[in-house]
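Structures are listed in the sections that come next.
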Structure 1
Amino acid sequence: MRNLTYFVGMSLDGYIAAPDGDISAYEASPDFWTWLAADYPETLPAHVRPHFGVPEGAANVHFDTMIMGRGTYEPALNVGITSPYPHVRQYVVSTTLGEIADPAVELVASDPIGLIQRLKKQDGQGIWLAGGGRFAAQVLDEIDELVIKQYPVLLGEGVRALAGNFRPTGFRVERRREFDSGAQVTWLTRA
């Protein structure tokens, strides 16, 4: 059975973005980008992969499928990119988007839990939950692992990593890595 991993970047106070969706407060050092490109190349959108030295056709290391909410997908749409991650199967969960004009991206208008449960039973690599916070909270019971990229900055307000559905859920820290910028990545599994 495949795992659903919430692979997400956030501030020290648990925000994945500023109120307007901006993530420029999250600074990363060159060692962080080298690590990300080597260990999680599939999490880089196709249009930036060459910039970070990810060769065309590079193998996915952890994930071959991603699922995201509308708020995570829209920044790509806003700049004319309809398939930001063509190297993985892409699902967008939204009841309001209407349609997606790219056959490489599947719109899921209902039952995201059912979709995740079906995907988990299929063969393949892991499933990457890319966000956003409201969607992650809705599917919290299906999240098997967390990979949290935490940046040493407080935002004070913004888009929460998990928004709504107060439900304390235990996870166990498996390992942690720190980078020159002070950013840390923590791997956790469901306790």
Structure 2
Amino acid sequence: MELLKKKIIEEGRVLNGEILKVDSFLNHQLDIDLLNEVGKEFLRRFEKEKITKILTAEVSGIAIATIAAQYFKVPVVFAKKTESKNLDKETYEGSVYSYTKDKHYKIRVSKKYLSKEDQVLIIDDFLANGQAILGLQEIIKASGSNLVGAGIVIEKGFQPGGGMLRKNGLRIESLAIIASMDAGQLSFSE
């Protein structure tokens, strides 16, 4: 998606050769016009699928999933990272390791919101090591619903997540794949 690549080049910043900061438009401050185009592109790529729910992880994926959901005309379910008194007791759980936070945590979805009848599309902002997707897959498997695929805004193609998930048969549609971030310079695959 050329519009996204242009935005990454113009506003993205590489930190320590490993972290791509796109918080000015994707995961802190949001460029709604760009996210609308992202949502339309996910619909174009998955339009032949009969998606009934979009699933994402709290927090950064919520805005992207919500905007995409308006084009699919389906609800968004997001896996919560923290337990709270208002979270249903009956939940499906997945385990995630966050590289940027250097910690393991559980993600949860109420059993009310996923069922074996659901056709689920995962939407997320980044794919690097694949841990968030694996945690969301655990939830989907436990619910008995069907995982259609994953729509990713930015994939770090030089990290193992995308390859590992594709090798395991998951359909991944990434809108921008970073081939490298050497010396602070970005290059894209495809």
Structure 3
Amino acid sequence: MSEPASVCHKCNEVIQQRIITALGKTWHPEHFVCKDCQKPITDSTFNIQNGEPVCSDCFVQNYSGTCFGCKQPILERTIKAMDQSWHEECFVCGGPCKKPLVGTSFYERDGKPYCRVDFEQLFAARCAGCGLPITENAIVALNAKWHRECFKCKKCASAITASTFAVEDNKPLCTACSG
């Protein structure tokens, strides 16, 4: 018993000689063509658009996105973030660390992604007491922001927890030291 004849997906004729099998179909080599430019696909790799083969040149020109980071065509996995497309290796922190951000949470500022550490170092409000970034709740007093633990008396260094305090040289004084 012989196998059934292979029929070309393009011309529906029986394939007698060389055969190309791709996308679950069989083709005459000259009929395995790019759906856009109609040129035979001779490369071992090709792209697929709507179930039809597309040559690499047409894929880059007609279907691939452009990476927001490097401005080059994206031919492999695309990262979608901040309403843009990125290569995986181009989606990195915009701060000094340049760490990859794929699969992590990130912060956005002026169209750039940032890891938490760099974002806080670059953009978080600074404590008037210690100068470090404030990432949690802050005390707002004396036209500045303070970590809760940094808002302390200028003289005795006790935490000021009362709603009233004195001021000396634009630094807080507890009521005991101000009297």
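Tell me which structure, out of 1, 2, 3, gives 15.9, 48 once Rg and Dmax of the Cα atoms in Å is calculated. Derived from 2, not from the others. In terms of relative contact order in percent (Cα under 8 Å, 6 or more apart), the structure with the greatest value among 1, 2, 3 is 1. When helix-only ellipticity at 222 nm (-39500 (n - 2.57) for each DSSP H run of 4 or more, over all residues; to 500) is computed for each of 1, 2, 3, which one produces -9000? Derived from the structure labelled 2.
Since every read-out is calculated from the coordinates, none of them should be taken as a lab result. Not measured: the values here are computed from a predicted model.
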